[in-house]
Each structure stands twice: as structure tokens, then as C-alpha cells.
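Quick heads-up: structures coming right below.
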Structure I
Amino acid sequence: MINFKSVLKLMLNKKSKIFITGHKGLVGSAIYKYLKHKNYKNLIIIDKKKLNLLNQADVNKFFKKKKIEYVINCAAKVGGIIANNTKKAEFIYDNLMIQTNVIHSSYKNRIKGLIFLGSSCIYPKNSKIPFKEKYLLEGKLEPTNESYAVAKIAGIKLCESYNFQYNTNFKCLMPCTLFGPNDNYDLINSHFFSALIKKIYLAKIKNEKSFVIWGTGKTKRELMYSYDFAEACIFFLKKKTKHTLINIGSNYEKTVIDYAKIISKKLDYKGKYVLDKSKPEGMKRKNVDISIAKSYGWTLKTNFMQGLDETINDFIIKKLFL
């Protein structure tokens, strides 16, 4: 058995070798930018074409070669409600394999600290609101994202088991719905908020009188800017906590229609929305209880509207609407 107690005395610093998986995605890119801004010197990233995270031997070899000290696992198969509901096999297999290989290699190579990213969809469909960490596995999951949720729950239990048996320093952060630069804007496979930005912007530049909102528009979502979550990841990477599973949220919750109105106002779009109630909309609410995160001293930094401005500017500058 590896003795991690002495290893954990060596704390995260600006020269620590930190491996960020999924560095090109919404969360991974935010974490990479945050750490660069804070002058961390040894950030390790690699394109998925050069390292197949689905292959355990390749992942373990990479860990050994790079002498990685800390890991933030942002790599995952992700998507919106349609992607989750139509590609169930890919969502459960890819996520199980990626996270298992990264977590196990972290254990094998004596990693000092690991952050595993999850999602609020891990909580049962009919849980009380807001979701508390203790609600995990207390009921049935939302069917439209069950495969993804099951994979993430397995990752949480894997981290908990390694912490219990080997005294590892693995933490699982469960964010509310995130938004920010480098999001996925595919109108079929993206999350609702990035899809709204693209729909409304396209309606504006094409001078269309309306855009479509899926479902009733009355579902509520708690949103959080990706750079706030990036800060939370580093905050907890530095912490030794008694909790493995920790929710991260903003307490900023509105209906989909409310968000559409906010985006329309930001983009100076004068048209209307049309509801397509034949489309799925998932759980009615998904906001999380952040009492545990707060108990360790973590606080939210960014105003929602500031985050939205930066997100829309990034969307327009990069021409992500094309």
C-alpha cells in the first residue's frame, strides 16, 4: 500500500506539475487560463489525438513520463439533452473508461491531489431542491441523461474508495450548469444556454422575427460562469478535506424563458420566442446546495451579467455562430 500521508505534506505551488485533461473544452480551457494568469509554471496539456485517454496503458505511461503531481480531470463525453438521450452507449462507455484510467493512473503514480469533475445530473430526479451531497443514490435518475449520470456516479465512488483504502487526496466537484468561453454551440448537441445564445444571435443577424425554445421554457436552471468553477477547482486542489463529494454553485437560478429574455436584451434582439413543447427539457430544477463548499471558505467571485458579457464577446469574436 502506498503511504500518501507523507506525500500530502507537499502542497500545491506555482512550480507543481499539474495535468489538465480536456483543456480545450469549456471547463478545461477556463482552468488552464486561470492557472496561466496565476503564473503556474508547469501546466501539462496534450491533444486527445496524441494521448488516448480510453487506453489505460497509454495513460499510465504518460503519467510516468511527465512525473505528474496534480490532476484536474475535465475530459469527458458531454452534450445536451438530445446527445445524452440518443448516444447512451457512448456516454456511459467513454466516460467510464476516461475517468477510470485517469483516476487509477493517479493512484498508481502517487498523485498528490486530483479533482474529478461531475454534474448536478448525478442527483435523483425527484430529490428535494437544492440538491445536497447526501441525496446521491437516494432515488431514480432523470432518464434522458441516465447513462452520463451513472458514469459520473461511478467516478465519485471510485474516488471515495481510493480515498478510503489508500488515503489518496481525490475530490469530486459537482457544479451546477456552467457557461463561458469555448462552450459548445451546436444547436442539437449543446446545453440549453449556449444554444440560446446562438439561436438568438442568428435570429438577430438574419432579421428573423422569432426563435425556438425547447419545451415549456419554465424549467429552471442554476448557472455559473466557468472561470468561477475554475477558481473553485484550484481552491479545493489546495485543500485537504474530509469530504470527497462537494457541490459548487452560484444560487443564480432562473427559467429558460428568463434567460432567453436576458440574452435578447444583451444582443438588442427585438423578436419573440416560440415554444416547441414536443422537445424534451429534462428535470424541472437542478440547483445545488453549496453549504459544504462554503464551510471550507469558498465563495463565488463573478457577477452573472459580467460572465455573460464575456461569454457573448467570445462567441462573436470567434465567430462561433458560423
Structure II
Amino acid sequence: MSARLGFMLRIPNGDDLTSRYRDALELAVAADQLGLDSFWVTQHHFGSVDCPLSSPLVFLAAAAARTKNIRLGTTVITASLENPIRLAEDAATLDVLSGGRVELGLGTTTNPTERAAFSVSAEGQRELMHRIALEVREAFEGKPVNGLSNAILQPRTPALARRMWLATSTREHAIFAASQGFGLITNYRPLQLNDSNLGYIEAYCRACSAAGFTPRVGLSRGIFPAKDKASARRMLAPLAAWSVERGKTLGWLPATFSVDDYFAREDFYFGHPEEVIAELAKDPGLPYTTELLAGMLSARLTPSELIPVVELIATEVAPALGWKKQHACPQ
């Protein structure tokens, strides 16, 4: 595994969000001290998808002040709901404050409440996000905003234009990302690597090469090593029950889907580190991965419970797959 190693967290809802945010910052510090390459958070508005983090760049600014080496990413900011100029200004400011450690992942939202609140329709949302991503990149590159010669982004961070990512699970969107040199963030597994929709990771890599860009694939995987499989399952039981119930309510999962089915999912690895290593090594998406985004979304665990998990990933799982600590930030 030549990929860099990141830890991905979706901060869960709770009555005391001050504590939730503080816990997440503690995890960022721990990941930095363990030598992980990156730490990623995702944006959702109004607490949708069990995530109350509406301003990830503000959160990452706090993380930047507490860490030294780890890169700070978003998976994702819902760019289709954003003003591109303000988004570029905020991201550029964070990049300067963090010493060039920002990885800016952009995407869309499937939540109708979020779209309605921001007066954005589902139709054409992807094209809108594409346009905003290009406008943000042009601002990073120092091009005049809206053609105004005296409207140049401050602070200037041209290197950030090369650290932008798009999140998707569709071939069409992946091809667009490749054509523009954006990285690809995905959590899906290609069942057959061909030109079908399920082969979009390979299609992205091919399109990058054709356009003269080096592919950048951020693969999101649930990875939860523990003392043994029973211990991991016991710790993750609340997440499993919540995920299954929510999936059924939203129609994403069939009525017969069970907690056992949840733990049997192909893209979710848990148990003793040796078990996790053996299963993860067989993941067909891994050979294409340049940034492995490990984590358990909305795990609802305290730092004292999660930090040992991150430590096992950094000291046993990832090294067994060939990962080596590296702290250098891209310029």
C-alpha cells in the first residue's frame, strides 16, 4: 500500500455539541501525534445524516491551531450550496493559517431539507457544483473574480488549486473530475473494473492519464480494529442499529436488512488487526487508492475509546499493508 493514510470522522449529533466538537479536536491531535497523513471531516446542515458540522473550515481552523503536521481535509463541503467566492476566501485563509495543509473536497447533497433551505433544486445540482468548483479553483489561481481586474483572491494560495477533490459514486462525475485534474473521493467498490458505472474508479484513472494528470483517489473505508471481532462488534453495536434503522426509514435498505447484514458489508472491516489486514488487502479499490480514508462514521464513541482504534490502524493495520509515516505537505 503506497497510499497515504487519513482518518475520516463524521461528528455525531448530541445534546452537548461543545463536547462533541472538543472530542473531535482531540482525535485530530491524536491522529497528528500518531503520524497519520490527514484528518477529514464532512459537512451537513441542520444535523442531517446525524452530523451537526455545518462549518467544517471553521472547525479545521481550530484543528490547525492544535496540530503540526497532519493535513486537514473536507469530505465534503456541499459546494452546490455555497457562494464560490466566499468558499475560496475561507479555504485560502485556512490554508495560510495551517501552513498549506488544506485538502478541499467538494460535493453535492442528497438531503431535500438542505437544498430547500438554500433554495437549490435537485435538478442541475451536479452541474452547479462543477461550475462552483471551477470558479473556486480559478480564484485560487489568482484569476480575476467575475472578470474584475481589481478583484483578486486574498490571501493568495495558488498551490491549493492542486489540492482540490470531488466526491462522487458515478462515472460521469468521476470523468469530469479527471478532466479537470481534481482528486476523486469515493466510498464505493468497483465490482468489475470496466466502463460500466461500477468501474468508475478505473475510468477516472484512465481519464486522468489521458488528460495528463496524475490520478488521486481518496477511498473511504470503515476500518475498526480491536482486541477481537466480538469486542469490535460490541463497541459498534449502537452505530449498527442506528444505521440500519435509518437506512430502512429512508428506503436505502430493504425491510429485511439486519444488524448482522450491516456487519457483513464488503466495505466494512472490523475485528482483530490481523483479520482487518487480511480483508482490507483483498479490497479491489485499494490498488487505485492514493489516500486511504479510514474511520467509522458517527461511531458515537469517546476519544478514550476511539484513539486506541486509530492507534491500531496507524501502528499495525496500515504498516502491514506497506504504509510509512510521512509528514510533508504538498506544495
Subject >> At a computed 34, 21, 17 (semi-axes √(5λ) of the Cα gyration tensor in Å, for residues 109-252 alone), which of I, II >> reply: II
**OP:** Taking 1.00 as the value of FRET efficiency 1/(1 + (r/R0)^6) of positions 45 and 133 (r between Cβ atoms, R0 = 35 Å, to 0.05) derived from one of the structures shown (I, II), identify that structure.
**Re:** II
Original post:
Here FRET efficiency 1/(1 + (r/R0)^6) of positions 13 and 149 (r between Cβ atoms, R0 = 41 Å, to 0.05) has been calculated and equals 0.35, so which of I, II was it run on?
Top reply: II
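Since every read-out is calculated from the coordinates, none of them should be taken as a lab result. Since the model is a prediction, treat every value here as computed from it, not as a measurement. Cβ atoms are built from the backbone, for glycine too; each structure is taken alone.
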